[in-house]
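Values in this text are rule-based calculations from the coordinates and carry no lab data. In this text the structure is predicted, and so the values were computed from the model without any measurement. Cβ atoms are built from the backbone, for glycine too; each structure is taken alone.
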Structure P
Amino acid sequence: MATVEPNLTRGDPRDELIAVVAIMRANAVSATKLSALLDNVGSAIDLLRDQSMVFETGVRSLLLGAVGQTHIEAAAVEISAWEAAGYTAVTVLHPSYPTNLQEVFDKPPLLFVTGKWDDHAESRAVAVVGTRNPSADGRRRAALLVKTLTEASITVISGLAKGIDAVAHRAALKAGARTVAVMGTGIARRYPRENASLADAIVASGGALISQFFPTQGPTKWTFPVRNITMSGLSIATIVIEAGVTSGAMIQARAALTHGRSVFLPSSLVETHPWARALVEDGVQGAHATEVSSPTDVIDRLDFTLPEMSSLVA
């Protein structure tokens, strides 16, 4: 197989970005496998310069597909357009790639950010997720939970969807706290349209919109479950308010357990949904979700000491 000799500098963040985008646009390898290769090799440019390298994937050998010079040139042009539009693109090789996400095995190789990702603040981010069609009680409980989390200086992450996600973001904004939306579309799209103003408000408040998809990617059945897995990786814990067995929130709860992250499920959910009870009683790969009865129960069970705790438990 012919090798590519790109005029790129190994370790240069923009050149590494060009190489990552070229590989992804060429469909040379899946996103998850590309992240694993980059972890292994440490440079996308090295992958381009020697595409004959073979890596053991555990069950079979993986040969990286061909990437041509045209892919590299097109990637450079595309990145310039993103920069002009105000989108920040960060590869898994970049120092500013989120620390929490860096720790999981199925992280995306590329992220797009609008607004401000604060890695120090987001190191204590908690995801609040749930159904797009919540009950009035579910909305109330989600807002109360978010209020409690923000009082403890915890960033609230959710998915910008209708229902519980939107309630969580709005409650955080109302409290003047940080919130981050992990999108199931490209960063240039606003879905659903009714939450476009909410997305703008998140950015205006100092929060961020994050997407692992190319900017113009529209909503599909596959992008949202993938988004939920990434949201789990960005968070130290996932809390599901209300959700059915086919929901993205359920997918995220299972992913969080495989990531070694905490999963909190309210008693009301565990009592009414077999999938939730199974995550508490049976777990996933030896990890179990935790049933909780109140927002302060969640705070008490988080894995770090909060300086504001005295005001909550007094």
Structure Q
Amino acid sequence: MSEIRIVNSESEIGAGTRGASLGVDAIKIASIRQGSSYFIDRPFVDIINHNSLIWQSRKIEDSNAHNIDGLIELYEDFCLKLKDIYRDGDFPIVLAGDHSSAAGTIAGIKASFPEKKLGVVWVDAHADLHSPYTSPTGNVHGMPLAVCLNEDNLESKKNEITAHTKGKWEKLKSIAGIVPKILSEDLVFIGVRDAEVQELEYIKKHSIKNISVAELRTKSAASIADETLEYLEECDIIYISFDVDSMDCNLVSHGTGTPVENGFSEKEVTELLTNLAKSPKLCCFEITEINPTLDEKTNTMADTAFRVLDKVTDVIEAKFAATAKL
């Protein structure tokens, strides 16, 4: 019988605000506070990180893609670790620091299943479609989807980048030797409500499906999950990335690097994710961007995220048990 393997990616070198590397431990502490044996019962694997880069002089960074050299190694390690997990027939749940890790997760999935069409469900307040040519900050946690789409978005270019950055950016996009790794028609945004004009132009140009918070409340989380899975029907496998800033910072907490108002409640996002997790095509679930140093409510974001994670895990393991009985 398959089992879940927890993948710890504590990297925060893609973020602009410090503290996301502590999110993985924060969610583990949340499990202890809730009397759970979640992290005792399941094996785990650690992904390499280069968080020491954030303490070095910014003179060695490129202003349009900070710490890109470290991210290249991070993504390569994701490929190695996820291939091992899938080779053993197990299911990865990724606990990540900042959202730049997601491009490494996708690279690892595609390295493991190069012939399979991958659908991505991006539950997030942000589109994360920037490239070094468009980013207002140079923080790569705003670029993971552009990495996987092999997209520079030169039509919306606002930055001139160095030859060093261009070479490293091309290498980042080509990790695992598969370019692109996903297609825009195989991407669904849920809850995106804070995007820059360059990202909005790309979304409009490629008609990327974007389901709003208001639409979910009108139709219900369960029906949105059904609609999403139907939209991705032609995909062979599906990956869900859950950024905790998709939740309303006033309802939950500000314990994330880029909090946004008017997001989901814990109940709404739990119902959405548990219904999505019922899909037999689900190959990976990721949770990211918990930052306990910004939490004004004493680890409430991590406490909330753990409750969501625990319920999603129950759905995944129930599928394993049902399959084993066949």
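Given that mean projected area of the Cα convex hull in nm², derived from a single structure, equals 16.4, which label among P, Q identifies that structure?
It must be structure P, since only it matches.
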State the single structure among P, Q that was used to calculate relative contact order in percent (Cα under 8 Å, 6 or more apart), giving 23. Q
If you rank structures P, Q by distance in nm of label points 7 Å out along Cα→Cβ at positions 166 and 198, which sits at the top with the largest value? Q
